[in-house]
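So, here come the structures, one by one.
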Structure 1
Amino acid sequence: MNSIVEQIVSDEDSLMLVVGLCVACVWILSATVAKVCTTSCRERTKREIAAYIAEGSMTPDQGERIIKAGKKMEC
């Protein structure tokens, strides 16, 4: 095990490859977590708006406008 680590550390190309792969893995993981959090918050907001509409505090038109306000325009 130690010989593999020593071999990777001693060779600059291998070291840069390992560092690059680690950075890529961290980037992918953090992007995935951010997307999950964003989706979770968006769905929670939709449920809260639906609850306000169900209790009569808000009209369906108002709820629809609020939900559409947060969407990005598509080309």
Structure 2
Amino acid sequence: MAKKAQVNLEKCKGCDLCIGVCPTGAIHRSGTSNKKGYNYIEINFEKCNGCGACYIICPDCCFTLIETTGSAR
């Protein structure tokens, strides 16, 4: 089973640390604000390789790694 990153949009404060560590460029700003007024990030699941770098760097614990069908690249 492959893993992919998933983000809790309401916890995200848009600090951009995850964008800087993503080796595949799968994370980008959404251009939309959450309920707290933060411009949260989005994940391109096609580019995500499930490495967990975003999970490790996030100071607000916004990420989880979920099992997916198929293979991680």
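For helix-only ellipticity at 222 nm (-39500 (n - 2.57) for each DSSP H run of 4 or more, over all residues; to 500), the calculated result is -29000, so let me know which of 1, 2 that is. The value was obtained from structure 1. Quick check: 22, 55, 21, 2 is what I get for P(r) over Cα pairs in 10 Å bins from 0, in percent, calculated from one of 1, 2. Which structure matches? Source structure: 2.
Thinking only about distance in nm of label points 7 Å out along Cα→Cβ at positions 9 and 25, which of 1, 2 has the largest value? Please report the intermediate quantities before stating the final value.
Numbers: 1: 1.8; 2: 2.4.
Largest calculated value belongs to 2.
Since every read-out is calculated from the coordinates, none of them should be taken as a lab result. All values reported here derive from a predicted model rather than from experimental measurement. Cβ atoms are built from the backbone, for glycine too; each structure is taken alone.
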